[in-house]
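Taken together, the values in this text are just the output of simple stated rules run on the coordinates, not laboratory data. Every value quoted in this text rests on a predicted model; they were computed, and no experiment measured them.
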Structure 1
Amino acid sequence: MKRIVGHPEIPLGFGMALMQDIDAYNFFSNLSEEQQWRIIERTHGISSKEEMQDFVGNLPRFL
């Protein structure tokens with residue numbers, strides 16, 4: 001199955017927040033492509049760096 005980590009469609013803020021949290025990065029990387037897209041869709045409503053960091057720090061909660 002294709003993984004989308006590093007894909008150009010990942011929002012920049014989300015990608016940056018993932019790179020700062022290795023546990024979240026590993027969690028996201030191990031999700032199925034469908035699960036990754038569901039997470040990415042949820043990031044479109046996030047409007048601040050702090051909110052994105054909170055979101056990334058709690059990824060399992062958002063599946």
Structure 2
Amino acid sequence: MNTQDLRNQSAVDLAEHVLELRKEQFNLRMQRSTGEFKQTHQLKRVRRDIARTKTVQGEKK
């Protein structure tokens with residue numbers, strides 16, 4: 001999701017989005033630990049999406 005889309009969302013939607021991304025990050029870490037994880041670029045994408053969303057949340061405060 002790009003930054004402009006995030007800026008158009010409400011604070012509640014942003015909080016839900018961060019929660020979804022954290023769950024996805026957890027699932028990817030579990031896949032990596034069990035050895036069934038092949039797409040390592042997904043971890044970087046999720047981590048940056050979380051940071052991007054939290055930055056927009058801070059801007060809204």
Structure 3
Amino acid sequence: MAQITVTLIKSLIGHKPNQVKTVKALGLTKVHSSVLKEDTEAIRDMIASVSHLVKIEETK
């Protein structure tokens with residue numbers, strides 16, 4: 001299955017609590033931290049809700 005790299009590019013300060021919880025659930029803690037995730041529908045939906053805070057790169 002394909003994987004994606006998710007990188008936090010903006011600070012969580014001042015954002016809605018549900019957006020902060022979503023970013024934490026993805027495993028991102030600090031700005032410019034990255035995680036490797038399976039490309040599933042659930043992960044894509046989480047990323048879509050915080051798309052203004054993260055950068056996505058497709059990984060093979």
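Data overview
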item	result
With relative contact order in percent (Cα under 8 Å, 6 or more apart) derived as 42, matching label from 1, 2, 3	1
Which entry (1, 2, 3) yields the derived value -26500 for helix-only ellipticity at 222 nm (-39500 (n - 2.57) for each DSSP H run of 4 or more, over all residues; to 500)	2
